[in-house]
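Values quoted throughout were computed directly from the atomic coordinates according to the rules given, and no laboratory measurement underlies them. Predicted, not measured: the structure shown is a model, and the values here were computed from it. Cβ atoms are built from the backbone, for glycine too; each structure is taken alone.
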Structure P
Amino acid sequence: MEDIKLPSDYKFYSTYLALIDRDYDHRKERNGEYTDFEIHMRDVNFRSYLVTKLGKNLNTVKLVADSLLSTIIKPQRLIIDGHNFYIACDMVTNTYYICYKYLLMVDLDIKKEIMTEEDRRLALHNFKEKVSEDDVWIIYKSRKGYHAFLVSEFVEHNTDKSTEILLRYDTDFYYIVYSYLRGYSVRLNKKKDEQLKESLYELVGILGNPENANDELLRLVNLHIDASKLFINSGISLMK
């Protein structure tokens, strides 16, 4: 008889399982009784109002994270589990994704219905203006903007430092919240409106001195490109 794989056998994916335990313990403790504030925080309009009033900062990220914890507790199919990453499928939205522990990614999401090349140029220009000369970034073109990977420094996802970096580069706010909770995640299969192609992401270039890049972080960046080629046509991702 085969041994049953216990949670203690998992690697980075064990942190996702810990979120499930945390959410369960919270629900058990509350026993269906929640404060008015906790109930209001479930409403997206109230959260948007709160973020506008309090501003996008470290404390706001942590405040919103508590209310969004339950939203990431969905059936998952684990595919690969490593010490610094895992690959899984969100079975509710059929979204294949890779989640990183230390490989910080800035999601430069251009929030316009009709995006022009000038919008892209401006977003990339604003990002470059903020980059420190000691950092090394690898940038990929994405569906709605750019993904920028920091490859000169390991930055654990659930630290204040990680959140402050993402805030500094005007990263999508909810991406910051989910990165804080789970890790830096990148989708690997296409959405309905994406054209059939070899990979979801197109290399733009490197910012900084490539000699200062860390080999392990570079390997992890390349892994998401290889994985996207593998899973790009694994059905349509219904993630919004």
Structure Q
Amino acid sequence: MGKGLYLILPVMLTAVMEFHGVAAEIVTNTRDRIIFSSTALSPDKGELSATGYAAGLWDIQYSFNENLTAGAYVNLPFYVIGAFPHITLNTRISEHWSVGGGAITGIIGPYIDNPEQYYLFMAGGHLAATGTYGRHLFNINTTIAAVALHEKDYGLDFSNGALIIPNAGYRYSINGTWSFLAEAATVIGTAGSADMTGKYWFILYGLRVAGETVFGDFGFCFPAFKEYLRETWKYTPLGIPYFTIGVKF
């Protein structure tokens, strides 16, 4: 135990010094998100980026200035196709803290063999508060999404209500290239989705490597609910792997 304390003591002292402003803040790119949740920090002005989630879903966005970013999630045609335009406004309110929010809407569904006209419509938004202290970034995000299913004989069905997803995230910049990432989230359901409330929890963790043009994440998503723990955990003890890759200009 004593030897372990000596090993972690330098890390603890470094963290304390950074919180008190001794160490300079490391500015890295991709600071507009932790893993999947948005922060209240915008990309650099004039930055165009494309981020691929498992190579099928791509987020293409452009930062007009330090406050305004707009773009769209685009699902590449692989049986289903869809697009979700989004816009985000962020502002810094103090030396260490920023707040922001955004809106998103869109549609996704099969583009072949779909005689029943099944489509999913989604509209929602998020609010975020982000604190930066030296190498540390803390983020609180709440996302709200209302989902409607479309079927040929019944039209749009809004009975599932909305989903509210609170999320807490943390990022530690190891250096200007590598970062450690962690998120924890749960789901709160309304109307027809009320039985989801408090049932599903997710813990995500991983690493990000970011160069001047190319960046990527790799890590694990750990679904912390009984169905996963009882049936699947033994096959994926670290969680379900995820990866992203992206470029910026």
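semi-axes √(5λ) of the Cα gyration tensor in Å was computed and gave 34, 23, 18; which structure, P, Q, did it come from? Please list the in-between numbers first.
Values: P: 28, 24, 19; Q: 34, 23, 18.
The structure behind it is Q.
Determine which structure produced the value 0.05 for FRET efficiency 1/(1 + (r/R0)^6) of positions 34 and 202 (r between Cβ atoms, R0 = 25 Å, to 0.05), calculated from the coordinates; the candidates are P, Q.
It was calculated from structure P.
Using relative contact order in percent (Cα under 8 Å, 6 or more apart) for the comparison, can you identify which of P, Q gives the largest number?
By relative contact order in percent (Cα under 8 Å, 6 or more apart), the leading structure of P, Q is P.
If distance in nm of label points 7 Å out along Cα→Cβ at positions 122 and 162 is computed to be 3.1, which of P, Q is the source? It would help to have the intermediate numbers written out before the result.
Values: P: 3.1; Q: 1.6.
Value 3.1 for distance in nm of label points 7 Å out along Cα→Cβ at positions 122 and 162 corresponds to P out of P, Q.
Tell me which of P, Q gives 2, 11, 19, 22, 19, 15, 8, 3, 0 when you compute P(r) over Cα pairs in 5 Å bins from 0, in percent, for residues 74-177 alone.
Answer by label: P.
Hey, helix-only ellipticity at 222 nm (-39500 (n - 2.57) for each DSSP H run of 4 or more, over all residues; to 500) derived from one of P, Q reads -12000; which structure?
P
For distance in nm of label points 7 Å out along Cα→Cβ at positions 194 and 210, which structure out of P, Q has the highest calculated value?
Q
Thinking of P, Q, which structure, once FRET efficiency 1/(1 + (r/R0)^6) of positions 186 and 218 (r between Cβ atoms, R0 = 25 Å, to 0.05) is computed, gives back 0.55?
Q
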